[in-house]
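Alright, structures below, take your time with them.
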Structure 1
Amino acid sequence: MSFYGTRRHRQARVFRPTPGLWDRLLGAFRDYRVLTLVLISTAAVCGLLLAAGLGSSGQRWREGMLASSGIQARVDFRIVDTEASRRARQDAVETAPLVLRQSGDIIDRLESLLRTQLSVIANTESINQVSEELLSSFGIRKDGSETERTAYSVLRNQLSTPDDSNGRRLDELIAEFSQFISDARRLGLIDRKSAVQQFSENPKATEAERDRAIQVIDAVGTVLHNGVLSDVLLEDQLQETGRLGKNWQLYGKLAVLRKPVEAWLLVNLNKQLARDAAATEAARRKVEERTQDVYREYSAGDTLVPPENQILETHREVLRYEQEAFERSLTGSQRGLRFLGRILLTTVLVLLFGIFLKHARPGILEDPSRLLLFLGMCCSTVFLGSWASQDPYRAEVIPLLAAVMITAIVYGQAVAIMTAFVLTLLLSASTTGSLSSLIVLMIVSVASVLPLRRIKSRLIMIKLGFRLAAISFVAVWSAGILEQASIPEAWKNSGLLLVALKYSGSALICCYLVAGSLPFIEQAFGIVTDISLLELTGVSHPLLQELARRAPGTYNHSMMVAAMAEAAAESIGANGLLTRVGAYFHDIGKMMKPEYFIENITEGTENPHKSLAPNMSTLIIIGHVKDGLELAEENNLPEALHPFIAEHHGTTLVEYFYREAARKADSDHRSEADESNFRYPGPRPQTREAAVLMVADAVESASRTLNEPTSRRIQSLVHDIILKRLLDGQFDDCNLQMNELRRIEESLVKSLLAAHHGRVRYPGQRHA
């Protein structure tokens, strides 16, 4: 019974129920970091769904693909026959009426002109007194036959008789003429010559278009007549079957002069009707708009692409219509299930990717802004890839490779390979959904990641472009061999070879684009590549020049530390170039108060710390970190270099001034000095590169105090400094392992031995 405790203890024990799943979830959501990640994940799922086209299945078939088993229609559908519809519209447009606008004052001028010219003839005694032009307008020639002279006599006699002294006969003729052409006044007429000039350059065209539809409108646009061209063609209307030809018998006096009057009308009745180009074009558009499309009908089960046939552009149009018809035929529940499936697939991929990042690169999840930028890039990749996947370019590989290579540059190869896996799945699902496409995209994207561990020059990107082009060609061609099961058939398939070349070209273009965009990538993601680092290795940088001028001791110290730190970083597989450049700038804050740092105090110069309290001296020493960060911000140093300035001392103790403060406190019988006031603000090194710099900085400074830097003393010095930093917890945040610390120690010892190696004393040489 004692195992369960005494009665008193049993009564005092409080039993707390185990929190349920719901309570644990609520507790997790109270953490703003968890809530932020949930919101970002939800936004990522929604963004990827929108980029992939929500519930649509995409284009299943593309030009160049082989339909091994053929393709049959799943539903009834119809497709617009483009060529037939074009011909139907063309035919309809040709039947559209010509719009002729009437000029009303032409008839009035004709009556006046006819009266004037007939009066001239009536007042002449012989044909020789009439001008040739006037006679020709009535179809009479002076040098004509006797018949034409007789016609002139008849015309003159009808115009004037001996008993007609006041021109009454002429008035009667003009009155009949006015009535005769009243129909023309109402409708309008046009001679064949004018019609040819306005409608066609071919003189025979008017004859062929006598039945062409026309529409006559007045000056304000009112429709006067709808008919055919012969209705207003003067030559046709003067025939016996025409409106004017039928009217001759109604006018006895004028009928006697039929032939000369017809000739005169053919000469003078022109330009009464003119083609209205704007109204004609409007009529054509109206007819074209009213013309319905011509459709080709397909039934479920119809063969759209025969077996063993390559999909051509003409097939793709039919397949696209079939896909759209199939989408419309789905019920609401079917659409909902498909959409739910896409949501679940995308959610699972996002969750798996998040779990991967939590274990591989937790720093990405801890920075919401950079995480949103990364997810935005992924969503843009899926959207652009889906859009660019359409024929004829097959350019989906460009945004995919760009995203994967940027990820490799910014976050490393492991994250890039996982990103390639996720994006390739989403792209394949939103496009063709074929296994061959998935395999090709995965091969090319993974191949683009492997050489991108370090980018020391843009030439690497160019070489990578040609390698990817070759890999893309082989991958696409190999997939074609699997589909066709024959190498000779694959070689003969020009469509397959063209697709392979398109993929190769896209891969090459992508590498060129990424190489040219590296500065923008670095700025957007806050990173620095080896290319930029190499540009900073030159000592001509303004900050380094100013450091050498103001604090030459610190400058020389930084150069020594850079060489030592680079070698040590390379020994453990860290980024030696980054460590080297970080070492160049880690102490730039000392240039603000160079005289307070021992390496800048020349022999014979009084140490300014002698007149300061230990606390004040410590503030000045520690302040160089803050000053360095401010200088880095002002001079736009890459953000990747800022941690080297902030972390190269970590939270270490400024031992000298702390001991001075403790000694003074003992002598003055005061309380002990507070150690926290004599420590750097940190943070502790977060990366292996920053940890290497911390050790190299401390080792190089301490080695200057050795009177006789023998090998044993240097080894002991380096070992003690590393052990002290280790016991002080300075390496707790950078994942340095003990074997790596051992390699760092060995590298630093070698560097110091090389710097302090002994020299052969020559005869007669004095001691320095």
Structure 2
Amino acid sequence: MVQTFKHQSEYKVIGSRPVRHDGFDKVTGRAIYGGDIKLPGLIWGALTRSPHAHAKIKSIDTRAAEKIEGVLAIITSKDMPETEDKMVDLGEGDENPRWTSNKLMAQQKVLYKGHPVAAVAAVNRYIAEHAATKIKVEYEVLEAHNDVDSALRKDAAIILESLEGDDLGEEIHNTNLAKHEKYEFGDVDKAFTNATYIEENTYTMQMVHQGYIEPHNATAFWDEEDRVKIWTSTQGAFTARTALSNLLQLDVSRIKVTPCEIGGGFGGKIPVYLEPIAALLSKKTGRPVKMMMERTAVFETTGPTPGGKVWVKIGADKKGKLIVAESKIWFEAGCNPGSMIEPAAQCIYAPYDIQNTRIDTYDVIVNKPKVAPYRAPGSPQVAYAMESAVNDLCEKAGWDPLEFRMSNASDKDTRRGDGVKFSVIGTKEVIKATKNSDHWNSDLGTSEKGKVRGRGISHGYWFNIGLKSSVNLNVNKDGTVTLIEGSTDIGGSRASISMQAAEVLGIPAEDVRPSVVDTDSVGYTDVTGGSRTTYATGFAAWEAANNLIVEMKKRVALYFDRNNEDVNFESGVFSVEPDIENEKPERKITFKEIAEKIDDDDLGGPVNSVGSVDLESAGDGFGMHIADVEVDLATGKTDVIRYTAVQDVGKAIHPSYVEGQMQGGAAQGIGWALNEEYFMQDEGGMVNSSFLDYRMPTSLDLPKIETVLVEVPTPLHPYGVRGVGEVPICPPLAAVGNALKDALGIRFSDLPMNPAKIIKAIGN
């Protein structure tokens, strides 16, 4: 039976806004990032990358590079250990080590532009990079596939010849279709015949990148004891360790991963890229090897989120009840299977209670880098399609889109499109908050001549994952507590986890001193991703803190010469009831006071505790966004002039961080809606692989993102925490699209909705 919690309304620490624990180090430059790592004898590694997106490797000639002074080692795919052909769970998605090894170092052929074909180690970075350019590779260029339609043609070139595709359980060969799955409930065909209003459309979108500032990096040392030590920017040290174990064919006990501070990730720093290459170069040279990825390579060779297309057909009865929905989702996986297509199926209908649904999903191989998670992977794409269709259905029938969403909102026990039933969720509360918001009830205003304005709304959903986390607590003599965790801090989780421990212990958040440590120093902890960290690692901290109180009660009992069961604890104070029979009065002592005495003789010695959890879910998350846009009819430029994000956050542990997550996700989603895309050449190369050409929004492009925090605590967590960081990127695509429809009367069904497409659509 799943443990559930009844929540209190008042807290001392939870809901406050303490200064972040890592703030001083980061603003002063003392924080250690991957690029800051320096080791004695350090040398550098560099990669030779393919200029082609799809080509056979006929030969690799390394002789010219080997002759360059300062070059110490060169490796190719022949130096990569033979890996198993199996699926491995990496927390936010599975991977096949054999495919991953081939992705990191090309074997018989290259599968995407920038695909590594060789690696060089040299005494410094400049010599390594120069030598990498001197490796001569002869290619036989093949047809490249940039999108799902091209890859699924009957005469399409096969990208992975060894791939055994799965078409509804039937094994298929000579295909670029990795997997086709179906989810169906009710009688879809009959429901469509009974529908009064029907809307259908196909929506397309391109790959987009997470856009983190810090590029990928790794420092590796394969030491004399045949152990591998890694320092890297990663969202999951243990996930990286698992991946390295499979790729290098080493036991996890022989791999130590130290996570450095991370300069952004958003899901893109879950996979490994440079780490195994640096490790193999270190093994060959006997020296520590450092590698840093250039920005072009970050765009061209690391994992963006899938592009593809989504066909949606929905039907409602004459009373405005959404009775049926059908969809087909094709996602680009990149060069290996695994496009996060399953989450898309889980999310597409989630905001709605629909009794008859069908979903077909297609995982398609293309000549692009293997995709990686990006904030609610798969959900923004399908939300764009579904929420656009819902708005168009409402327009066709003359219904208010907000009222329609309320009357069809999912609730407790509503069945998701993949069959899972919801527990306690805040869908209706979010819609009510949107309806009552200042933004929704404000006037759109009047635009100047030559410009038009529109307003749009959209719902969004993410299921929020749980997984495994561990926390260690140690009591210091001054009454502070050290907190040891394995979760990379991306969005302020040091603070949010420390605050949960502090609430239990009855001490200020500042008195908990958190550290994110290496894989040898704390219990197994899954990746920071999927909006799980504050939930799951916070749960582990809560458990560790309660275990610590048990240990502290033993010390108090010894100090007062009472039995353990006589000791009570509340709000940071231990107490024992008076023992009249033995003439012992009531006694009290604070957490800090007893901590000062733990080194005294006969009090039991150091006090520490451990908490570990393995959780199913972090509580389903729903959000609704309102977007106001203004379009310049002469240029097609779209300005977002007002924007509000409303979201059920469960319980906001640190409201400032929650607001920041909502604002950041909204900003990224707006960029995705209006400008961001992988702009590809026919032969498979990305044209806009720099921040100059890959158009992400800046502070000059956006208004202040307004936030409305709705708190519907989940019973699955002691403080009602839900995941927060994924949901905010789901609604913006459709919210902006619906605003453009309101402004121009035109439905844009292809992302991004950039000026060129707008000008073409309006006929200028």
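Of the structures 1, 2, report the one carrying the highest value of Cα Rg over 2.2 N^0.38 Å, for residues 242-625 alone.
1
If we compute distance in nm of label points 7 Å out along Cα→Cβ at positions 106 and 138 for structures 1, 2, which one ends up with the highest value?
Biggest value here belongs to 1.
Using mean count of other Cβ atoms within 10 Å over residues 338-345 as the calculated read-out, with 24.9 as its value, let me know the right label among 1, 2.
Computed on structure 2.
Quick check on the output: -7500 is helix-only ellipticity at 222 nm (-39500 (n - 2.57) for each DSSP H run of 4 or more, over all residues; to 500), derived from one of 1, 2. Which one produced it?
Answer for the origin of the read-out: 2.
Here log10 I(q)/I(0) by the Debye sum over Cα atoms at q = 0.17, 0.24 Å⁻¹, for residues 554-601 alone has been calculated and equals -0.46, -0.87, so which of 1, 2 was it run on?
Structure 2 accounts for this read-out.
With Cα extents along the principal axes in Å, for residues 34-433 alone coming out at 128, 48, 39, pick the structure among 1, 2 it was computed from.
1
Can you say which of 1, 2 returns 4.5 when distance in nm of label points 7 Å out along Cα→Cβ at positions 74 and 618 is computed?
It was calculated from structure 2.
For Rg/Rh (Cα atoms, Kirkwood Rh), which structure out of 1, 2 has the highest calculated value?
1
Values in this text are rule-based calculations from the coordinates and carry no lab data. This one's a predicted model, so the numbers in the text were calculated from it and none came from an experiment. Cβ atoms are built from the backbone, for glycine too; each structure is taken alone.
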